[in-house]
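Take a look at the structures listed below.
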Structure P
């Protein structure tokens with residue numbers, strides 16, 4: 001079970017899928033001009049972060065799924081648990097999505113690389 005937790009920690013902290021130590025991004029999540037910039041290889045183990053041209057186009061689907069389920073969950077939470085108005089619930093969900101936009105995009109790239117690395121079996 002601890003291996004699963006270590007892998008989840010590496011995913012949510014945007015670490016390399018092989019060594020789980022090297023950073024996958026060169027700048028912070030709120031550096032809006034460079035939030036998606038990645039080094040070519042891992043600084044710790046040398047894993048190629050860009051396996052092929054256009055590799056991260058598929059991460060758009062992961063990002064869409066994360067945003068869709070996140071928005072539905074937030075609106076449901078605000079409506080059913082907090083008993084807020086529908087319009088206020090939607091507004092708050094959109095505001096939180098705007099705040100988390102950069103992190104979710106980075107997370108989707110990290111998930112895509114972790115899935116590809118797991119598939120390669122290394």
Structure Q
């Protein structure tokens with residue numbers, strides 16, 4: 001996988017993945033993650049995650065609605081979490097390969113472009 005800026009990633013489209021591909025090696029995942037603000041590796045380098053504290057519960061749901069629109073347009077779906085009514089986090093990985101692919105970084109970069117009302 002070529003290491004790309006966030007801007008380069010946002011210009012790409014997620015490719016369908018039905019498995020059969022190797023997950024992104026940890027060193028490459030770390031290099032790519034360095035190009036995205038606030039995302040971190042989890043689950044032994046097999047997922048990426050970002051946390052936000054939003055203004056209130058309504059802001060959390062509004063943010064997730066925007067994420068849903070992006071995820072549907074990319075046909076790549078993250079795990080969405082809300083706790084304590086305003087702490088939200090998103091985890092992304094390519095389920096079909098049990099690890100990270102370029103799609104995960106594309107989706108993360110596109111999520112970073114969304115408006116979120118922080119508090």
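A short reminder: the numbers here are calculations on the coordinates, not readings from a lab. As the structure is a computational prediction, the values presented were derived from the model and not from experiment. Cβ atoms are built from the backbone, for glycine too; each structure is taken alone.
Results, tabulated for the structure shown:
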quantity	calculated
Test item: helix-only ellipticity at 222 nm (-39500 (n - 2.57) for each DSSP H run of 4 or more, over all residues; to 500) calculated as -10500, pick one of P, Q	Q
Test item: distance in nm of label points 7 Å out along Cα→Cβ at positions 47 and 95 calculated as 1.2, pick one of P, Q	Q
Label whose coordinates, when Rg and Dmax of the Cα atoms in Å, for residues 23-70 alone is calculated, return 12.6, 34 (choices P, Q)	P
Comparison of P, Q - label where mean count of other Cβ atoms within 10 Å over residues 15-22 is highest	P
Which of P, Q yields 16.5, 51 [Rg and Dmax of the Cα atoms in Å, calculated]	P
Computed 36 for relative contact order in percent (Cα under 8 Å, 6 or more apart) - originating structure among P, Q	Q
Entry that produces 2.3 once distance in nm of label points 7 Å out along Cα→Cβ at positions 79 and 111 is calculated, selected from P, Q	P
